[in-house]
Structure I
């Protein structure tokens, strides 16, 4: 509870739009999966509580991506661990007061488990459907990600899967991954295909200097994305483009950006302070990878209030404004208008 505002950020109904599935798995959940696999002699990996000690959140862009490729993906490598971790992530968001969640994940095959990419997406969606009984207030949708390291064919496969599973809750495609890799212009045809199919588009945007050239950002803006994630290293000209577009969602992730040193300075220097009052864009505070950076969405709002001194009505108004950036339909927007304070 924040006494001076009369706000309990945990019970405040919230929207989360930039949560990566694998990065949102709690360390305790990873430990539980590791224990089960260890007992069944199905893993030689170290205990995740040793690999990612509790309290450590200072992963930067050099240490962050290898954590997934060398550890998390090797632990979450079959149907049971994928289902268990997905349900755990949804449960954690529900316990934190999230009432609408868009999870994103890059489809990946699990050959040792006999799972192709379609089977992966199907498993995640089944876990989302099963979790609904235990967390009825939280409605979850899925975004399928294209990795910047993908080939055009691999990117096309992600879009094909998004189209295949859209009737079960896939709402958009995302472009993410190591910002030092790849040429985004390669993906123009598949992004256009996704948009033509009626899927929404969200893009990791200028999260590092390596992915913030004018050529790259202008290419992405030409795709007419519905939302942008991070939006850190942007010129004044690009800022004007974003503001003039009107209604574009900005998924801003404070703790991730500070702990990973993606910005210069601490929370008070975060570009949230420069965006939240700007007319046009819809600013939505998000967690990114709560399992890595350790800050649930309720704490992101607490940080915003503490460092930027928003008043009660400003906080509640900003939270409710986020409804305009979700990728679900009018029925879900109306439900959220009734639920959110």
Structure II
């Protein structure tokens, strides 16, 4: 999604960036800058330093090669409401990578610094890097003097895997290893204690109903609905979407006003296309269960044949849609096999 500066500053960003970052800036001591960044890093709960124009100016004033790498997450609060960009989620994942790096590499904390910079506060810095769309992550190597041309941008397609993609980007572009991503537990200790307490209180009442056969677990319709849900959950890639925090859809990069529900390429799967495929598979599964458990009990042969033809036709249509989507998405064709004698 493109970002645009406010009208007051639109015509002065380049001039402001030159004034804020003059080519003849007096070099600063690398030790003093590292000490300042280390102090700011320790004050941040996740180790992410809030970057401003003034701080960036001091960092770039350090003579090259600098003794550290800088990884910057570009943010814009005005775009947090755009669900297709997932900026709050990406920012959270960026902080997770930072905290994981700090805990896994205590001896290298001063060699790789994580920064986040906000558009409204630092429009001149955005202009200096030439950033005009988000999401955007940029790595400044120690030897980079011109950050616009010598810094390394993380590919937009890599954002789909969140923290894992950011970790791989760091490891491929630097000598550092982030290590395992230390995600916080889904349920806190207080919530676990509360759940255990409720379970202990409810257990006697449940056992009484269980013995008398008066629970939802004795209802066959509940088991049927549960089986269908598990089947749909399995074939739709829902677990992948939950783990990777995949969006249901995303904005078209060619036309931001248009939404994309099916991503062309095997490296990424949107939530909508997973649910669409899961729905088609579930139709086929339910029709197969109908044919093997219900249709065989139909007495009327004509009705049985008509229903079987309907089951086969719908199943063929659903499987064909899945194959066509797979061919379009991956580029690999799937063809039916016919014996040569035929």
Structure III
């Protein structure tokens, strides 16, 4: 009889030179470093269109909202129909590529007439906050990245040291000041986020800028010199007057609000006997403890909730595209698991 070790002995397979992921990353690196290669890639690439930083959105035949990718020749035809120079496509910024190495670019056509572009593209240019509530996660993530890159180019046209105009490379991965030689790269502002729990409840808050009825996890920008842990403890002390006992990292996310942020999301716990809130009204409109039942009901709700126009939405949580939603879902799952375990223990004792 064969031993178990021989039965499960792995077969020797000759590995490929690079994985698909590595090949794609190497391809993108070449496009960022080689202007000629990037120009050539643009000819066969796809474009995500924006108008004054508002992404183009349209529904497919199934009624699902998408941010369409148009080929470069199609965009050039649209520009010519509007009496514009088709060379505008050369202003496109490289975002990524597909698994099959199809380059993905973004282009802002804000100087063109919006209605004409919408009619020819078969969609509408939508405010990104509204688009985030309607787009599915992959499209929403790409829209966020595209808008961030385009916004950065619009706001970094001059060198902060000399005041001279900066010049971008073809891919848009950097801008250089010809006078000083300083190279600028797109940046993100680090933001810490925490879902606080006292063991049986979680803490959510809302700002006045949130959609009516929406509550989310607490978040704030990192100060210079702070670690993630220090920033989280400071923010929670400032905003709700709570002192954190433990922190656990969960996930991270690029976030386009208010401009270009990098969210680091964590779970935080406090002592069950120190739960009194002292909310900073300058920062928060409201902060509340929520039970598991309230959270579970909100997670099952369509977001944004559909109500009569005369009614304001009740309590709801961010959509699936937001990392805050992940934190809330993780907390609810953990609480439910603990409850189920407690019930089983009680049944066994009986």
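FYI, it's all coordinate maths here, none of it is from the lab. Note that this is a predicted model, so its numbers are computed, not measured. Cβ atoms are built from the backbone, for glycine too; each structure is taken alone.
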With distance in nm of label points 7 Å out along Cα→Cβ at positions 143 and 159 computed for every candidate in I, II, III, 3.0 is reproduced by structure II
Parent structure of the calculated result 40, given that percent of Cα pairs over 35 Å apart is the read-out and I, II, III the choices: III
Looking at structures I, II, III, which one was FRET efficiency 1/(1 + (r/R0)^6) of positions 63 and 199 (r between Cβ atoms, R0 = 35 Å, to 0.05) calculated from, given that it came out as 0.25? III
Between structures I, II, III, where is distance in nm of label points 7 Å out along Cα→Cβ at positions 223 and 247 highest? II
For which of I, II, III does Kirkwood radius over Cα pairs in Å, for residues 103-286 alone, calculated from the coordinates, equal 17.4? I
